[in-house]
Structure 1
Amino acid sequence: MLSPSSSDFLGDRVLHIPLSDRWRIYHRLQELGIECSCQPDGSLLVRVDSLQTAILVRSTLIQFLASRQQLVDWLEHCWHYQPES
């Protein structure tokens with residue numbers, strides 16, 4: 001797991017996602033102010049320059065690529081989550 005001080009996640013990341021979802025994800029990342037570009041080979045190049053950006057990219061990918069059941073399961077998990085004291 002990456003610690004907040006780790007820089008292993010920083011830099012340009014190539015995302016290989018279905019072409020049918022690429023433009024929707026690209027536009028959402030643009031709305032969030034995340035630098036990205038569509039490459040000629042069909043991949044999406046995303047600049048990850050902070051932990052916050054990494055979390056936003058992950059969240060966006062899940063929003064578009066997860067199945068309905070995966071989203072429901074995650075929501076149920078969040079509802080039942082109780083942080084340790």
Structure 2
Amino acid sequence: MEDMKFCQSCGMPLTKTEDFGTEKDGKLSEDYCVYCYKDGAFTADCTMEEMIDFCAAPMVASNPGMEEEEAKKQMRQFFPQLKRWR
């Protein structure tokens with residue numbers, strides 16, 4: 001888990017090449033996913049709390065049995081460590 005890369009905006013695991021966003025020059029971003037970052041810019045201008053609200057449903061869907069409030073609680077602890085939200 002230590003070597004796993006996560007999007008530094010939404011926390012999504014970056015496991016495949018197609019998961020990574022792109023820089024202005026077309027190279028893959030080392031820090032951000034395809035959903036958060038394209039052509040060297042963020043795809044959405046949002047606050048950390050807005051990102052947490054947006055990501056809650058996908059996190060619940062990928063973790064059977066997890067409640068939305070638990071997902072948000074975990075993200076509120078994790079997101080401040082991510083590059084975009086420091």
The value -9500 for helix-only ellipticity at 222 nm (-39500 (n - 2.57) for each DSSP H run of 4 or more, over all residues; to 500) was derived from one model only; which of 1, 2 is it? 2
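With Cα Rg over 2.2 N^0.38 Å coming out at 1.23, pick the structure among 1, 2 it was computed from.
On the way: 1: 1.23; 2: 1.08.
Of the options listed, only 1 reproduces it.
Throughout, read-outs are computed from the coordinates displayed, never taken from laboratory work. Keep in mind it's a predicted model, so treat the numbers as computed, not measured.
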